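Where a number appears in this text, it was derived from the coordinates with a stated rule and is not lab data. Nothing here was measured: the structure is a model prediction, and the numbers come from that model. Cβ atoms are built from the backbone, for glycine too; each structure is taken alone.
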Structure 1
């Protein structure tokens, strides 16, 4: 995942320069994007489409390692409408209304994924990496 949101940039800069301490995220939620997400908008799929953010568990980032990887698979199913998924985003909330909470990370899929009504979309363990480089 290539990009950090404006909210997360602010949190990291303030923390690293001693200007404030962010509140730790309890549970990360991964959502799906219909268009290219940006640092301020996830273009999140509406929950009426049968999609809500799913809990994401990542490996711990250790010293001299600038990334964390999805530790368990995430399944979005069943989708109640046909759609083309362009990207994904990570939020500080799960199972809430589209665009509620704070987006932390975002990125495009390698190629858009077209799904039909009733399909599932799976992000496999190890298939999502969050990196600062």
Structure 2
């Protein structure tokens, strides 16, 4: 198959009005249904990359930029917390998990080491003992 014939096929299957300037995959699929040559995919990709219409009319694949949304201003420390667990650590005095608690206002962090089998009620007790003076509980 001559190079000129390949170019005319690519023009017909990709750049004509009926083809609609499709993607590499769509154009290759349509071409492969009727024709084959060893460098079909490579030639199609090269043709589409050199097509000026395709390059000018590509869809935008990024989210439109907008204004940043500020965090609400916190009035008291420890009103907004994040927690995470670091697990599967080497054993140190029987502790293999670190519980990380971070306050967003002051950016202060507490690291609490404990064994993996610690029950939830004990973790809640530890949390309340450490943060009881900081937390304001909602009233009835």
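Please state which of the structures 1, 2 yields 303 when volume of the Cα convex hull per residue in Å³ is computed from it. That value comes from structure 2. To test your reading of the models, identify which of 1, 2 gives -9500 for helix-only ellipticity at 222 nm (-39500 (n - 2.57) for each DSSP H run of 4 or more, over all residues; to 500) when calculated. The structure behind it is 2. Sorting 1, 2 by distance in nm of label points 7 Å out along Cα→Cβ at positions 32 and 80 from high to low puts 2 first, with the largest value.
When relative contact order in percent (Cα under 8 Å, 6 or more apart) is computed for each of 1, 2, the one that comes out at 13 is 2.
Each of 1, 2 could give FRET efficiency 1/(1 + (r/R0)^6) of positions 72 and 120 (r between Cβ atoms, R0 = 30 Å, to 0.05), but the derived value 0.50 comes from 2.
Suppose mean count of other Cβ atoms within 10 Å over residues 8-15 works out to 14.6; of 1, 2, which structure was it derived from? Computed on structure 1.
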